[in-house]
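Take a look at the structures listed below.
Read-outs: derived from the displayed coordinates by stated rules, not from any lab. Just so it is clear, the structure is predicted and the values come from calculations on it, not from any experiment. Cβ atoms are built from the backbone, for glycine too; each structure is taken alone.
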Structure 1
Amino acid sequence: MPKFTEQEKEQVRQSLLIKGRELFIQYGLAKTSIDDVILACGIGKGTFYKFFASKEELYFEILKNEEEVRETVLRELFRENLPPKELLASFFRTSFELVEKNPFLQRVFQNDEHERLVRKLPEQMRQFSQENTERGIRAVELLIERGALPKDDPQVIVGIMQAVMMMRLHKQDIGHEIFADVMDKIIEFVAEGLTREKQHAEK
């Protein structure tokens, strides 16, 4: 690997992340090779291995970046002064739309790429999953503090949220033409049910 300045290293790293993301979206993890990535970036294979040990590690780094962006958007949502039901529904809808509008995240969760990462990077994915759960619990605790949710077990509510998000895996079964309306109703019913449960608990 030629000697790079720190600035050049960062440029190569960003190129790998950008070009890798484009290729993974287009071809998927299994069909994208390291040769494809280095050709797109105009670097040698030795240079690639100075940054990532495998294409799975590159994919995982891109995934972490995407999740950080998603978390930032959701944090901003909590700054809005919305009534409990509207805040909860907005949280669900925003979470859902951030995945629906992100072709990379769609590939992660709608194909076998998540399972491949678990096989190839078991420890990193275990920690990643744990961190996601912890972020979800913190979000639920904030919603409880805001009065949007009952004082229930946060992990149970996170499980409900994850179940709602998993509905996108069944878009084809439900029907593309009605899927958006179905999801809107599910989110409305869940938000109504959780906020109603809170109201009953307070009586």
Structure 2
Amino acid sequence: MRSDLEPAGQKKPTFIEEARRRQIVETGIQTIASQGFSQASLAEIARKAGISKGVISYHFAGKEALVDEILRSLLRQPAEFIKERVSRHDSALGKLRAYIEANFEFMKTHRDNYVALVDLWGRRGSSGGHSSFNAEAHEPARHYLAHILDAGRERGELRQIPVRTTASVVQAAIDGVMLQWVFDEEAIDLDVSRAEILEMVTRHVMPQATGELR
């Protein structure tokens, strides 16, 4: 089934067109992060990208179409990064810890992405699309985590935890830190937060105490 954010009936863009679309999307992310959605007009995004507004209109039907593509990019980029990091590990615990580590690693190097995402998240909620966006943003992560946890439980690597609830709690802990960090960067130490979540989650899922964690 097609996602609500997935375009329908569009011809696949050429390499050059795709590069231009990526430039517009990245500039849109930076503009929303620095000026907020309400001030991120197509004219302002075009100015920052060094192109005409007509170029944006050629690639996107309007601001809503551009915002949909920005949201897809904001969700796709960390997902691809995290899955690559997780794939380097064989054990369930290794994959789980890599998932948490990768979330924070991506956060540290892509603050603009999360500032823009939170802004757009709020806008989707106020426009009645919160349920759809929550499903698009959170359900894939919960499902992915639940799969890791369930495989570890089946192999006896992890204790008999409620996998879906545990996946939701782990993701909520990561997202909670992210939200606080977006609103007040100086108040949140991402490295300390990462270490605390790693320790709490590891102690929770292991069949027995594992001693001091690093």
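Comparing FRET efficiency 1/(1 + (r/R0)^6) of positions 59 and 75 (r between Cβ atoms, R0 = 30 Å, to 0.05) across structures 1, 2, the highest figure comes from 2.
For distance in nm of label points 7 Å out along Cα→Cβ at positions 43 and 171, the highest value in the series 1, 2 is held by structure 2.
Using FRET efficiency 1/(1 + (r/R0)^6) of positions 67 and 195 (r between Cβ atoms, R0 = 25 Å, to 0.05) for the comparison, can you identify which of 1, 2 gives the largest number?
Largest value of FRET efficiency 1/(1 + (r/R0)^6) of positions 67 and 195 (r between Cβ atoms, R0 = 25 Å, to 0.05): 1.
Where does the value 4.7 come from, among 1, 2, when distance in nm of label points 7 Å out along Cα→Cβ at positions 115 and 147 is the thing being computed?
Clearly, the read-out refers to 1.
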